[in-house]
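So, here come the structures, one by one.
Every number in this text was worked out from the coordinates using simple rules, so none of it is lab data. Remember, predicted model here, so these are calculated numbers, not experimental data. Cβ atoms are built from the backbone, for glycine too; each structure is taken alone.
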Structure 1
Amino acid sequence: MTEDSGETLRLLQETLRRFVEREIVPQGSKWEEQGFVPRDVLREMGRLGFLGLRYGEEFGGGGLDARATALLAEELGRSTFGGFAITVLVHTDMASPHLVNAGSTAQIAKYLPKIVSGERITAVAVTEPDAGSDVKGIRTRAERDGSDYVLHGSKMFITNGALADLYFVAAKTDPAGGSKGISMFIVEKGMQGFSVGRKLDKMGWRSSDTAELVFDGCRVPAGNLLGEEHRGFYAIMKNFQNERIAIAAMAMGEAARAIELTLEYVKTRKAFGAPLWDKQAIRQRLSLLSARVEAGRQLVRHAAALDAQGRDCVKEVSMAKAYCAELLNDVVYDCLQFHGGFGYIKESAIERMYRDARVQTIGGGATEVMLEEVAKRL
């Protein structure tokens with residue numbers, strides 16, 4: 001990392017932290033109740049340049065790399081509102097990269113400027129009721145019909161499912177082809193035969209809308225094929241690295257903030273005539289958790305730096321995703337315990353963070369899948 005790039009990232013982190021503290025934290029509880037993040041907030045993030053950090057300056061982006069993704073995710077995680085954080089990160093680092101990585105010049109010119117500005121929100125639609133981490137198992141199919149493809153099937157657990165304007169959808173163009181029979185398509189809200197089904201009621205990430213998508217003879221112009229036919233599986237696998245860096249970094253932002261909130265609490269809350277901080281067991285447990293979070297943060301940044309250098313980092317990214325997601329759950333478990341009864345009340349940030357944390361060992365690749373990826377490379 002050059003001195004100039006290090007300074008750029010430092011300033012980015014400072015700007016993000018101020019924005020989150022000023023614009024997100026005071027409003028987050030309201031978004032939890034309504035079940036989505038307002039579009040005007042996303043457009044403001046676009047105006048400030050947060051939604052296109054890794055895209056070209058000619059499209060309004062920042063021209064940065066995976067290290068910026070890690071900082072963005074970490075600072076959004078510090079908001080304590082996981083639903084808000086994942087709404088943004090799906091748009092910036094899980095869905096829209098499919099366009100940039102595989103889109104034609106015409107497709108990128110058509111869609112990317114409004115993605116970066118926040119005028120059009122994106123989602124990626126791969127997961128199905130019977131196919132999650134096993135991408136090869138998807139059943140949604142796309143059949144060529146003249147100048148269109150016709151999509152049949154459904155998608156499940158799609159973040160930004162109801163909010164999005166633009167969807168990057170995986171479908172089988174060769175049902176017998178396994179991983180070599182999957183293609184990606186750009187589907188716009190309002191296309192014939194496409195609808196948003198149920199909006200799903202989740203345990204956590206309450207300010208993130210999650211929905212079922214239905215493709216009932218959805219007609220998609222052949223020009224909306226994203227990349228080469230039958231190459232969608234490879235595009236999905238490639239972007240998983242980006243997605244997993246984001247989720248791991250977000251987890252470390254959440255964990256660090258949970259520890260900060262708990263330190264504030266145990267230093268003022270008295271029990272048996274003294275602050276909880278005076279209890280050696282609590283001090284030492286929080287000290288060890290802080291050390292583990294710092295280790296996790298450095299692991300994420302190492303993986304992001306390898307990605308920025310264009311090096312093979314599947315092992316390191318998989319380690320980071322598995323370690324940081326599991327660690328977050330350890331952290332919020334103990335932080336809630338140290339808050340006592342107050343930690344179990346919904347007005348407590350720790351209670352919300354405890355619920356939000358659980359999905360991070362599942363989404364973006366379950367811990368068990370991540371560990372198998374590591375094992376293949378040991």
Structure 2
Amino acid sequence: MREISRSELALLWLLTLIVFVTVIVHFENYASKVDNFGDSSAYMTAASGIRKADFRNIHVKQFWGVSYVMAPVSFLCGGSVRASLLLVSGISSLVAVLLAQQLWGGWIAAFFAVLNFDWLQRSYLGGAEPLFMALLLASFLAARRGSWILASALAAGATVTRPVGLFALITLGLVLLARKEYKKLALGAAAALLIGMLYVLPFWIYFGDPLYQVHSYKRNDWHSGPPIALPFYTIGRSFLHNQQPLTNLLLTLGWVLFVLLGLLLMARKGYRQYVRERPSEAWFGFLYIAFIFTYNSSAWALADIVRFAIPALPFVLLALSHWIPRSRVLLYALGTLSAALAASSAIGIKNVFHVLH
């Protein structure tokens with residue numbers, strides 16, 4: 001079966017967008033759904049403050065990378081931060097899928113585009129993950145082309161969007177260190193440090209605390225001990241005290257097993273060759289998967305595992321590449337079904353059934 005082309009990926013992305021939006025607007029007002037979804041309101045609040053250069057009474061613990069991109073884009077959207085959130089998330093989602101095709105081929109990119117409900121929801125209702133993945137995958141591509149300073153800058157941009165981008169910076173640095181390319185290492189570190197300093201400067205100026213977000217997160221949303229625990233300890237404990245509906249629990253368990261299977265298959269000979277050829281991105285995959293299985297948050301380690309699995313998904317699919325079905329009929333059917341179910345999940349499956357009855 002021939003590879004999936006860029007144009008086909010764009011068509012698949014457009015199909016999931018149309019199906020997702022159609023289901024949402026059939027049951028709810030789309031603007032209201034965006035406002036009440038995930039962290040969308042926080043990103044919009046931060047973007048409004050950035051536009052006005054007025055951070056008074058803004059208490060947003062989430063990282064502001066996506067909001068910094070939204071702020072100038074909102075001028076193109078008539079001042080609407082909601083429209084800018086949707087535009088940034090949607091375009092970043094498409095860019096990430098196309099970058100995945102350049103990195104790992106069309107079939108892996110296609111299944112990455114349709115498998116994860118949280119990816120679809122954050123692509124079309126707003127979230128940091130699409131921009132994070134676009135920056136992360138662009139960093140991988142820059143590293144493959146030998147543009148290490150650009151790769152470091154892009155990884156730093158990913159880090160201020162979602163802090164787990166730090167793993168990409170670490171692996172880039174380790175590869176350059178192992179190759180004894182100290183000048184590139186120093187320049188890349190300087191580029192990343194500059195981006196980090198520019199990012200924390202407003203918090204230092206307006207709040208008197210360059211680590212304002214870290215302290216705010218610890219104060220308002222962190223009720224666990226150290227951020228890292230024994231593998232599966234917090235996930236297992238959350239299962240034992242689970243209060244999710246059975247359907248959510250089964251979906252979550254399925255993703256835990258799916259990512260774990262991918263991790264086990266990364267020991268295969270074919271994947272070891274990928275590790276040797278692309279060490280920075282391969283080791284990011286290992287580090288990131290290790291992180292989500294050891295993350296010590298009683299509130300989020302299990303509840304958000306599907307969302308956390310998004311950056312791990314390309315590596316899992318790569319490890320499973322021999323078993324990925326190369327069927328366009330299956331792919332488009334899966335894309336349609338996945339988009340419809342993702343939209344229904346965003347609304348609430350019970351709410352959908354109630355309206356249908």
Parent structure of the calculated result -16000, given that helix-only ellipticity at 222 nm (-39500 (n - 2.57) for each DSSP H run of 4 or more, over all residues; to 500) is the read-out and 1, 2 the choices: 1
Test item: distance in nm of label points 7 Å out along Cα→Cβ at positions 146 and 178 calculated as 3.7, pick one of 1, 2: 1
Answer label among 1, 2 for the case where distance in nm of label points 7 Å out along Cα→Cβ at positions 34 and 66, calculated from the coordinates, equals 3.6: 1
Relative contact order in percent (Cα under 8 Å, 6 or more apart) from the coordinates reads 22; which among 1, 2: 2
Which of 1, 2 yields 13 [percent of Cα pairs over 40 Å apart, calculated]: 1
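Of the structures labelled 1, 2, which one yields 1.5 when distance in nm of label points 7 Å out along Cα→Cβ at positions 162 and 338 is computed from its coordinates?
This figure was derived from 2.
Upon calculation of distance in nm of label points 7 Å out along Cα→Cβ at positions 82 and 314 from the atomic coordinates, which of the structures 1, 2 produces 3.3?
Values: 1: 2.7; 2: 3.3.
Among 1, 2, the structure yielding 3.3 for distance in nm of label points 7 Å out along Cα→Cβ at positions 82 and 314 is 2.
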Identity of the structure behind 0.50 (criterion: FRET efficiency 1/(1 + (r/R0)^6) of positions 122 and 298 (r between Cβ atoms, R0 = 30 Å, to 0.05), calculated), options 1, 2: 1
Comparison of 1, 2 - label where distance in nm of label points 7 Å out along Cα→Cβ at positions 130 and 210 is highest: 2
